[in-house]
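What follows is calculated from the coordinates using simple rules that are stated; it is not laboratory data. Bear in mind that the values here come from a model prediction, so they are computed numbers and not experimental data. Cβ atoms are built from the backbone, for glycine too; each structure is taken alone.
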Structure P
């Protein structure tokens, strides 16, 4: 009787199928890692935008409500005569149409803009009014090319006679 030896191990086809499965798994892992890197970059940029916008809002809010110490408030918004830079600004409406550049402070690629306008709280606090009221709305917008939408901060300041 002839004894036939049984060979054990992998055939060439088994090796090809195994390597194919391994290649698909590696591609999937690389795609997941790439998505993770993009998402973490977006999250980091978003956190930096939050920090930057909060700082700008605090800078604006630390100023007086208006150049005048009592009502009637200034009829025009923006820097007053002789105020040529943010170092000269002394009230919140001086920041009515300001663009900020923080690229030298490590915030390259970020755009920051601020607006200030009068609002009427009882009717609509979102829309700008041409008339003076006791309320001004501050809007700070921070954007970066990585972000899908800008980060927007808003605040209402009330004018109180001093």
Structure Q
């Protein structure tokens, strides 16, 4: 009986890693610790209040000076701005996948917390907000009214008149 209890206590004491592999070349599960920043502010000095109120690309600036672009949240085809904007200028821990390849380094956040003793909150704010506005859908990106409007106007490739070849 002591071994299961000891195992349970050790599991609670260990830092929880929620990142699930996505099988992307060069991916590595990590917890980034740093301050949420507006990328354009960091790179160009263009710094509106509140990280641009959710209309700007965000990143994480670590204490060692490394700046990591947060390219995606945990929802298919959605970024992580909705998850991060409320933490603008604050220190967080972000659990996710760091993809470092020769072309670019990106971070895909899957969970966020503000203290090590807290559990990670899933990075799914985009889908929660989208569902509140539009209702539930099996694939939000196929049901999105704005995406449908753009495809109707510009075609599936974003170029009017350019269409995919017919399926055989």
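A few notes on this one:
- Source structure (of P, Q) for log10 I(q)/I(0) by the Debye sum over Cα atoms at q = 0.10, 0.19 Å⁻¹, computed value -0.54, -1.15: P
- At a computed -11500 (helix-only ellipticity at 222 nm (-39500 (n - 2.57) for each DSSP H run of 4 or more, over all residues; to 500)), which of P, Q: P
- Identity of the structure behind 4.4 (criterion: distance in nm of label points 7 Å out along Cα→Cβ at positions 81 and 145, calculated), options P, Q: P
- Structure from which 0.95 was derived, FRET efficiency 1/(1 + (r/R0)^6) of positions 33 and 121 (r between Cβ atoms, R0 = 25 Å, to 0.05), options P, Q: Q
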